[in-house]
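Read the figures in this text as sums done on the coordinates, not as results from a lab. Every value quoted in this text rests on a predicted model; they were computed, and no experiment measured them. Cβ atoms are built from the backbone, for glycine too; each structure is taken alone.
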Structure P
Amino acid sequence: MRTRQLPTPRPRSLYAFAAAAVLAAAALIPGDGTAAEPVAATDVAVTAAPGNGDAVLHLFAWPWKSVAQECTTVLGPAGFPAVEVSAPQEHVVLPGRSYPWWQDYQPVSYKLETRRGGAADFAAMVAACDAAGVEVYVDAVVNHMAGGASTGTGSGGSAYTHYGYPAVPYGNDDFHHCGRNGNDDIANWTDRWEVQNCELLDLSDLKTESENVRAKLAGYLQHLVDLGVDGFRVDAAKHMPVADFQAIFGRLSGSPKIFLEVIEGGSGEISPTEYTGLGRVTEFRYGDQVGARFKDGNLAALSGIQSHLLLASEAAETFIDNHDTQRSGRAQLTYKNGARYIMAEAFALAHGYGSPQLLSGYAFTDPEAGPPSTSNGTTTPAVNASGACATGWECSHRQRAVLNLGAFREAAAGQATTHWWSNGSNQIAFGRGNRAFAAFNAGGALTRTFATGLADGVYCDVANGDRKADGTCTGPSYRVSGGSFTGTVPADGVLALHVNAMVGGDPGPGPGTCASGVAVTFTTTATTFYGQNVYVTGSVPQLANWSPQNAVPLTTTASTYPQWTSAAVTLPVGTGFQYKYVKRHNADVVWESDPNRTFTVAASTGCAVTIRDTWR
């Protein structure tokens, strides 16, 4: 979303004025109803967890065919979990403004016809990414339509006026007309009613409390879900009440994950915390804090990063920069900062806080400039025939310390930050339980012995090379022995090891000799309804001692549903325990039927085991 054409010059960045939304992740699955009460447990009022913290790469302004190619040849093979694409609905076309980037955020209709490609291209892109194992999220503009100065014909050929969009159709009564400020624009950003009922810089503000508008928005989103889209970044979230989102999302079937961008304002403004029950919400303080530390080199200060942030980890969508802050000057770092930016992006992926969103778009000097295009405004390919990044596109995500750390994050899912080390200044390192370890160096080349939670074995340094399918490394590799290894972190660089990048499969210790315990993963087949999620709890502290409120979350995807899988839980060899699965939706808790399940972590299980069940 952001700016629109105006008859006189005016600031274009909406960063100082508005909120929009980032895609995150809540496993919202259609399904069944009831189950029996638990043994040795008490019903507790709970709130559904908003997501699993997967990383999302925003391929900003990329055309659909290029996204499909990137999923197939780059992201899928690297194990990167998800992409976000720009808004796919028909938008205004502004040749008089040289086709600025923000024209895409002024909808004309919900036809899938844009300068990046048409409906067939979009559907083929979603299918290609799905086949490559990469989830697809879309930028969903649901707060408004086009601006009053942007009349004419849209990218799909539809005519429109400020309050008339016959291709939807929407008419004058489908919009708010607040009547407060002469031109209906928001003037007082501490007035909740005005922020949610007046116009965001002249953009036609949809009456989202109307059943007609809700039905049309839900129909558009449902069409995208039916095409295989996995979730949404909801644009301009601050300008819509939570109740309107609940009403719209409640009409959807499928499994859309939701994340919302809500810009934190001053005293009296609408808070990002109000939206956390819908999905993940953007944590704007994260880019300010983390970006600044990598910019000035004081990495040691990151040890207490969460104390400087507003949102809890499970509710936060993080970013170093997004397409707005990159252009407004708010971002501490962007692709233009080179190595330090790559390090900060890698930190967001490696660290356990929040769910990271990364940005990769096109190079620019004019913050209004649109993407590389032909003379008629059609976006040109981001990838050339040889597979290289095309002229004009910056492709920062292809740096190994970014691309390969998507799989690092997947390997470390659910693991706490451990083994923190720093030199008190510009060098830090930390582990993610017994699954991964990373080091960051804002100084000269660093060689030292690091203590980790990793099992003994040989690991590829995926920040500086790849692990090949034949079990060899294209870059450095390190042998962990007794939990320690001696490694070298390049100047202004990163080192990263994880269990899925061990050489030769799993060269760690044999059965019964896992120093850190056995990694136990829980998998169950369970159908759910929209907004309901699955958890596991049991008789040991690692399973929350029968507390459904603190139970271990399981996650699913559109391609694996109704199978739900937890992150690994580390348990000592010889541990015997009871457990059950629960379903949670807001304050409702549903337990499996009796009896309690049982399991013993035996020496014969090795260092990892997966328990496979079916809900009963």
Structure Q
Amino acid sequence: MKTSTNLSILALSISLTFASAGVSSKENTINTNNYQSNMPVKSILAETEAEKANALFEAIFMKELMADPMEQTRLGMKTHYGEWGEIGDKADDEALKRANQHLIQLSKINPKLLDKQTLLSFQLLTQKLKQKIANDKWRYHNYPISQMRGSHAGMVSFLINHHTIDNIDDAKAYISRLNGMPKRLNQVQSQLRVRAHKGIIAPSFIFPYVISDSQNIIIGAPFDGEKDSVLWEDFNKKVHALKLPHRTEQALFASAKKALTNKVQPAYIQFISYVNQLSKRSNQEAGVWKFPDGEAFYKNALDRTTTTTLSADEIYQIGLSEVERIHDEMRAIMKKVGFKGTLQEFFVYMRDSKQFYYPDTEQGKTEYLQQATALIDNMTQRLDESFKIKPKAPMIVKKVEAFREKSAGKAFYNHPSADGTRPGIYYANLYKMEAMPKYQMEALAYHEGIPGHHMQLAIAQELEGIPKFRKFGGYTAYIEGWGLYSEYFPKEMGLYSDPYSDFGRLSMELWRACRLVVDTGIHQKKWTREQGIQYYVNNTPNAKSDAIKMVERHIVMPSQATAYKIGMLKILELRHEAQQALGTQFDIRDFHTLILSNGALPLNKLEDQIDDWIKQTKG
């Protein structure tokens, strides 16, 4: 099925009501009725400039959403449900054209007539569009496939985790997406060819991951063997749950099997062959300094990621300073537990002692997930101590699926669907239990789950009074800064009572401090992959496998890993300033509520919010 951009046709029937409890239907309804793609701004009825602006924000959000079938699905919509959407130069050109059109529309709004919240939305969307237009200069400065991302694995995880099957039409849409996978993989190959022509080819270590993940997708029934392949297993499980008449069910299975064997398998075989050929043109050079105008690209990436103007050298120095501070705090814990030896020897002890790990068995993995769930449940019961706001959406803990666990990160979070049908998910990668020590469980659960990403992202989706581009948008420094801050402040609640667990908290903060050093080291100071790995091994207690994964993540996602520590430091700085200014008037619950009650913000805008709160509280 071809993606349609004719919203006048879609507008006849599309209406999604977000099912978050206690949120008004008017606020949380995505409704395209009477919305035409060529509708002039003046035709949107608005009595005030603020109403006119907010109507425009929603129209722009809908225009972008209707161009992205996968995002529609993630938000719980079943429009374009059998489609993937387009990727490549044509899609990028259309996105750039829309951004310019949106900016022209926004210029017709008079910001002087807007209330405070609408003005903030206006400023954020204007900045977002200007940056999107400016970023087009770096359109090809990325790797379309890697161990972290790419359609080759992304389509499969998307179908498993986001494409629900509630009826026959949903099952047919799933099959349609199976049939659409060859086109998507061909578009990925076109992207790779364009970049290769420009000399932008991923380092050689990436290709075995991509090939392995792709091969895993076409292993098992109906391709070969007795065990079901990941997609066949997923489709069967979802369709069986419908309890359809036998003939209807078998017809769906036959169609899915045909799509898998006639379309999906040949497409992946061809894709793997192409990636194999491309890998022969790669080398070991890790940093983006090798790209055309690589230094300027990296500076831009740091600015966008951190939402600051910090230079690579400044970030590098902050990292070194934080590593030294955290090492000192770790030495204090080392003395507390009576360990005799150097900090590096303590690292080896924490890294190698079997008492700190669950066994690498199915039972051990089950125990890990159970304990992680218990930690989150305990924190949930204590939220009133630190918050006046809570998410309505539920959250679960899952292990990363087998087909992608080898290449996936240590842990990550998927936000809940906007309609409430899919919970937030904290994924723990249990591929190698030696990389998941017990003493880091507590901090990891707080970061990915509660009070970390689930609190932040679920609450953002449920907020009233702000436009949807803010509910579903994000700034990495804010999001990951909150995640890392969420590891820290539970200590103030009396948690991390076990000194080894507190060491685990520090080891995770140390990990993020090292990221500042290694990311800038690789991309600005021309460190090799091996230099980055060795820095982590020398300065952290983490397994070498952790170090390898992290450095390889730095390489394919330049600047992203700097967001955590820079964001956390800004939140702590703002909290300290508020405490100093307000004294006994300072309430940590109010501070946390303010941080979460506006959705994701650039750090400078977050600072403005705190400054205003201080003035209002004192006044």
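Assorted remarks:
- With FRET efficiency 1/(1 + (r/R0)^6) of positions 152 and 192 (r between Cβ atoms, R0 = 35 Å, to 0.05) derived as 1.00, matching label from P, Q: Q
- Which of P, Q yields 0.90 [FRET efficiency 1/(1 + (r/R0)^6) of positions 232 and 288 (r between Cβ atoms, R0 = 35 Å, to 0.05), calculated]: P
- Identity of the structure behind 26.2 (criterion: mean count of other Cβ atoms within 10 Å over residues 280-287, calculated), options P, Q: P
- Which of P, Q yields -4000 [helix-only ellipticity at 222 nm (-39500 (n - 2.57) for each DSSP H run of 4 or more, over all residues; to 500), calculated]: P
- In terms of distance in nm of label points 7 Å out along Cα→Cβ at positions 120 and 272, the structure with the greatest value among P, Q is Q.
- Structure with the greatest value (metric Kirkwood radius over Cα pairs in Å, for residues 88-247 alone, set P, Q): Q
- For the set P, Q, ranking by Cα Rg over 2.2 N^0.38 Å, for residues 224-375 alone places Q highest.
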